[in-house]
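Listed after this line are the structures, all set down as structure tokens.
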Structure 1
Amino acid sequence: MYVKGVGMTKFGAQTDSSQKLVYEATLEAVENADSGIGDIDAVVVSAVDTESNGERQRLFSNILNSILRKKVPILTATAVCGGGGAALWTANKLDYNNVLVVGVERLLTNNSMRITDEILMAAERIYEQAEGLNFPAQNALVAQQYMLRYGVTLDDFALVAYKNHKNAFLNPKARFYKREVTLKQIKKSPVVASPLRLFDCSLSVNGAAAAILTKEKTDIEIAGSSLYVDRLPAFESQDMTSWDATKLAAEEAYNQAGISPADIDIAELHDAFTSVELISYEDLGFCKKGEGKEMIRKGVTNIDGKLPVNTSGGLKAKGHPISATGVSQVYEIVKQMRNEAGDRQVNNVRYGLAQNIGGAGSTVTVNILKKVSL
């Protein structure tokens, strides 16, 4: 399928309801597609917790009928942090002319502590949650192993955060838009779970993002789309520093697109933690195992580097509203491909890759977009 239009709210602490956030993102996508809401034939939505965030909307997908005012099939894709990418992968397989993909989350509420600590911050229930192994602690163990094996340093993690905050400074939709963060601040920030500091961790925000996929040929094709699922507990991995789901999803997406990693011009990666971005460089084939640190040290992934990564600011500084993240990655790539990215514009983007992860490598989607001539 092809991308017809995209839309996105600002990611931040706004108090709008989930319905209003979806409406705002959808309206922009429809206008961007130069079409009408009546042209939508099906919807795939991702929303983790519209029940516990104070809205008490267990059947949130049904609420979307009030926005669309049209009776169409509505599916829900659930992969927690990877839900947006999973929704796009699902929509790409549906046999409809125009499919709306939308992800939304309202994490910052009066009930935020329960939402983040009890519902969204841990995965496997019997062993990991019982031992207090939430996502920061789980990823800290991964980061420790990664540092020990490959000589990665805290300074390398800090460079990832610094790069993404510089990019978010230029992105009006980002939580850290026009908010300067220095490398010193990053390195001096408090430890959350050693070795990860505060600025190594992504931001919980409210927000929504939408995309309209179509069978009609447009200037942007979904050239490759793949989803793989792996174990849930991190301790079941033979190698905690390499995630099979990413490697398998990437291999399949590259094969579908008929390209190699060297053909990618821009990438939006799931930097839930700075260590995850470095590991993803390697699992996606952008470099060999253990060489991710060299890419960040040499500026390869800077906005003016050979392979710009997270020009949006990433989860780190744009913000991470869980289900909306994967769709917002596509929003950024489309804006780049259409030369609509403003001060963060990258030249000559033909292929863009979006990687969205649920859990610590448990569910991974890789979607490859291609700029085509009409």
Structure 2
Amino acid sequence: MNHREQIMAVLNKTSPERIPWAPRLEIWYRGHKLANTLPECFSGKSLREVEQALGAASPSRGGRIYRKEYRDIEIEISRDDQYVRTIYHTPKGTVSTTNRQTPEMAKQEIVGLEIEHIIKGPQDYPPVEYIIEHTSIIPTYEDYLAYDAEVGYSGVPIVPIGQDPMSNILWDLIGIEQAYYHLADYQEMVEHLLGVLIEEAQDIQKVTLQSPAKLILYGEHFDSAITPDYIFEKYMLPYFKAFSERLHQQEKLLACHADADTSRLLDLIKLAGFDLAECFVTAPMVKVTMEQARKVWGNQVIIWGGIPSSILCDPFSEAEFKSYVISLFRTIAPGDAFILGVADNVVMEAKFERLQWISSFVNEWGKYPIDRQLIS
């Protein structure tokens, strides 16, 4: 089986020949390439060629099935060495955002930190709703098909379609620092905005359901402390449950980006109908453990992850690193509903030889079904 076939076997709940291994190397690769510190053997090599040399599948997160176009909105963008400021002029008022983005970040295609969110007070809700209502969702299926062909046998595209409506409010439009104050002080306005976003999301869902994509990434940064279970249950669960049912009718799968502490959300993620938890991160980076997730999810929710990025770096010793990987394989044996990856990304500080060791370990011990008694 090639990498695509291995991953598809897991997604289809059949047996792969061996555990798929698909770490996200973009940040590691891009950072070292810009700093001219790539290992000599990778000089002049593309990211895909580095993945191939590692014997790993490509996470393939570049596929897009739609783009957004604004109507009847004047947009003004200004930049300097540190900041990107965007001003939106609408008949309902003017709103703005500011991102801190250094030239180095721009070179690495890192968006930067949003230090001014578009909603700062009650006066900002009407123009933001106007922007949402005057945003068109344009299918880009040909672009997706071209990307899918480019990925080929090296992976299966996982297609991000943005934030769900409530996460969009919490993380993007208001920002976590102020969102809960707004929920307390302007609950009716927040919930009206949520309704406007859900209307827009129907267009996104329609485009998604009619698209050629199979694996849909929708829902990010669920965190037990920042997006606690009562918020998820009230504002997110009904939305995701309805959408996942529609996706499943079209034989498509729903994934969430599980790069935070999901210890109090495991039951809700399963109940919402998610088929896969992508970039699933565990202790020692967060509270949740692989054992907890397996106990709640069983084989119903596929896990893509399992290697916390921190254990690839100092101060974790070689012994601690290898012990963790061995314990992980014993936990996920026989290997159903599992794709091995690094959560969230392989960072620049990662020791590449540890990634090579994982590749060798998967080659030796990752044949399905895994026998936990044999792993050493």
Structure 3
Amino acid sequence: MKISIFRRVKTVYVILGKKFGIWVPTLFIGFFILLVRIIVNSFMLLDYVFFPSLVNKKVKNPIIIVGNPRSGTTFLHRFLIKNNVGSGSQLFQLIYTSITLQKIIKPLLPLLEKFSPTKYHSSDAHKTSLSSIETDDASMLFRFFDGFFLYGFFLTWSKDDLFNWVDPKVRDNSKRDFDWFESIWKRTLKFHGNDIMIAKLFSVSANCPSFQKRFKDAKILYMVRDPLSVIPSGISLVTGVLDKSFGFWSLPKHERQHFIDRLYNALKELMLRFHDDWISDRIDKNRVMIVRFDRMMLDFDILMSEIINFVGFDASQDFLEEIKKTDKNQKQFKSGHKYNLKKFGISEEKIKKDFEVIYSTFLKT
């Protein structure tokens, strides 16, 4: 199944125009994105002039954090990178993917922050900025105008269900995507002067066997959280961005519910797809560690010991002390987020039924 970039752009343009009435601004934004893409592509070619070692650089033993949004992936991702287990991509690196360009842009980040899409994120739900470590999946939107970000924020509005546009079982872009990830990972490692890449890719949930086939030495940390928490939290994150951007909660109820139902099904599919591959032994379980969110909150020190052993990292004394300190903070942490399922048109019974296999396989007490 082939869906051209022209068709994807046209579809989103029509959605934004009809749904939010922003025909002209969308055109200007589209031209700006195109200009940025041309500039980035040109500088990526220059990378091989200024950084010739990129040609032979290899991505070895990457650590990949996988799981639904709001399952604890961001916390674990940033904690490991902060403590020098490896390096990860900052958001500006996922937008401006040339090392040469990154060196030029880095001093300008405070200025660029004023125009960054991160201002539409709730700092309570997900604190981010151009310099923050972020999910590598975001680069698929900036590079190819494709992937789960495109679906989650835009294609979900379509009258027709367009999930098959990003479903690797229907439209398999694995080679393109994996080649791209390897390309930006080599640049990230070169930029930070490191040898171990730590990436966050929730899209791997839907395509884990293919990912493992391509990256044979990758270690995957798969985050699992109670669906009664992760699903409404994930929906709240996306609708919060859309509300700041376009006034989501001022739209007619039936339009909001259409979007929420589509997003719910996509989040569900990510979890169930990984589960199906897991129980069917299509995943090499020796290269995957299941990380439960509740253990990260209540049993952090022991859990981190297991993670360190799994990825083969030699922890320093300072790192071990940081783990103890974080363990204490985690046990004392009280989340201020409470979600009203009725606001999203979802019931507790529905979530428990739809995710019954997740509870029985990964969340047994």
Across 1, 2, 3, relative contact order in percent (Cα under 8 Å, 6 or more apart) reaches its greatest value in structure 1
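State the single structure among 1, 2, 3 that was used to calculate mean count of other Cβ atoms within 10 Å over residues 77-84, giving 26.2. Walk me through the intermediate numbers first.
Working: 1: 26.2; 2: 11.5; 3: 18.8.
Label of the source structure: 1.
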Figure out for me which of the structures 1, 2, 3 the number 21.3, 68 belongs to, where Rg and Dmax of the Cα atoms in Å was derived from the coordinates. 2
Value 1.8, calculated as distance in nm of label points 7 Å out along Cα→Cβ at positions 141 and 181, assigned to which of 1, 2, 3: 3
Tell me which structure, out of 1, 2, 3, gives -11500 once helix-only ellipticity at 222 nm (-39500 (n - 2.57) for each DSSP H run of 4 or more, over all residues; to 500) is calculated. 2
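Read-outs throughout are calculated quantities, based only on the coordinates presented, and are distinct from any laboratory measurement. Just so it is clear, the model here is predicted, and its values are computed rather than measured. Cβ atoms are built from the backbone, for glycine too; each structure is taken alone.
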